[in-house]
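Listed next: structures, encoded as structure tokens.
Readers should treat all values here as calculations from the given coordinates under stated rules, not as data from a laboratory. Please read these numbers as outputs of a predicted model, since none were measured by experiment. Cβ atoms are built from the backbone, for glycine too; each structure is taken alone.
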Structure P
Amino acid sequence: MIDFYRRPAGRLAAIALSRAIRDLWPNVAGEHIVGIGYAVPFLDVFKGQAASRAALMPARQGAVAWPHGEDNCTLLADEGQLPFPNSGFDRALIVHCLEHTSQGETLLQEAWRILSPGGHIILIAPNRSGFWARSEHTPFGHGRPFSRNQLTALLDRNLYTIVECRTALHMPPPKGVGRGRAYLSLEKTGRTLWPGLGGVQIIWAEKRMRALPPGEKSVKQKAVSAAAIPA
């Protein structure tokens, strides 16, 4: 996985996903953010704004030192037992984790526990109908891919309210190094024209303090539902 993000295709994927994350979370000033899985390529977009950033990597995945040139903020642990206090973070970014774990429900329950009331989560997982899930040359082609309905149902069961859903990585993995700008331009087009073929599902959700009655939406969810891309 580390090697992938050092290659041209991985660098383009990191840029595309970082832009999508930053578009959803443009302002995290003074907040505490944790990345779970292999999230370090995307946590850098919050440098200089977030109050703190931490990265937890599952034990079977191995850990890398991060951030570069600074005190290490990564740790290795079981994703089913996060070594953080209750309500210790305002936001959690989960990438390259859910598709590889047999503890999906427990992972989301642990993320809920360490989030402050009203905290937010972005969950990124391979899209089962996307191009990237079919390529074993990328990390998104390994593990279990998901449909949007599967992810939103999983989040709902574990007391999260969906805020927005979208996809990213709408073009097949690039093979050349000289087409980066064109690739990223086509990524914007793909989100509009063929969102269902995005390589990953990106779900932004809010920690819910109670179960909503069937059919009820939060005020925030109602406000953004019209802008969400259809599955």
Structure Q
Amino acid sequence: MKPCGDPWTASGMKDYNKPHEAPVRAFLTRIVKDPKNHAKFLNMLSMLEHMGSRKIMLSQMNKPEEMDQDTLQHLAEEARHAYFFKRHAERINGGEMKGWVDENTMTRVPALMYFGRMDAGISKQVGNDAAYGWVSLIIELRACWLYGIYNEVVEEADVHLPLKGLLAEEDHHLAEMFEMCGENTDQLQGLSQFETDLFVKLWTAIEAAYPQSLDNAKAA
């Protein structure tokens, strides 16, 4: 049975995140004006996308009979998104940013903890067999939400970062995962709230790494 409605209404995600939209937008508006820190933020996104692609690969390793074109395409596109963010991080940085280390990745450890806790928490609730679909669905909701705001900010700031194609792919992934898992709206809403709490902790760490006072000091 296909789920009714759309993933945003079914999950309640936009409602849960309404209080966080303005602070996220304000931070992104500041960070895109600072190339060095913008590059570190992009490198963090690259790391998270890489973790997502690795999650898909590992979750399907023991299910060779279930590996189909859609899953392989999803895996390939998430890996390409990691490359996309890495490439633009290095372009904006004006030099190589090898790997993902503290020196070149904004809030590397909190970002790792965010993904790890989300993956473990969702897997515990839904079981390992169903984890691929549910973790992917929740990640796609977050990616579409965050990248949508990010795209608006870079366009308003006239910063070259072509996010529209990536957003279209994430939106397609979201539709696929919603069709796979979205029938259970109670579980979807609970997992979306769980992820939102983790995201707020991550974003608090991100804002602490680049406080408003840094902007004020540069302007002085």
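One of P, Q was used to compute semi-axes √(5λ) of the Cα gyration tensor in Å, and the answer was 25, 22, 17. Which one was it?
P
Can you spot which of P, Q the value 19 was calculated from, given it is relative contact order in percent (Cα under 8 Å, 6 or more apart)? The value was obtained from structure P. Once distance in nm of label points 7 Å out along Cα→Cβ at positions 24 and 48 is evaluated on every structure in P, Q, the highest one turns out to be P. For structures P, Q, which has the highest computed value of mean count of other Cβ atoms within 10 Å over residues 56-63? Largest calculated value belongs to P. One of P, Q was used to calculate helix-only ellipticity at 222 nm (-39500 (n - 2.57) for each DSSP H run of 4 or more, over all residues; to 500), giving -27500; which? This value belongs to structure Q.
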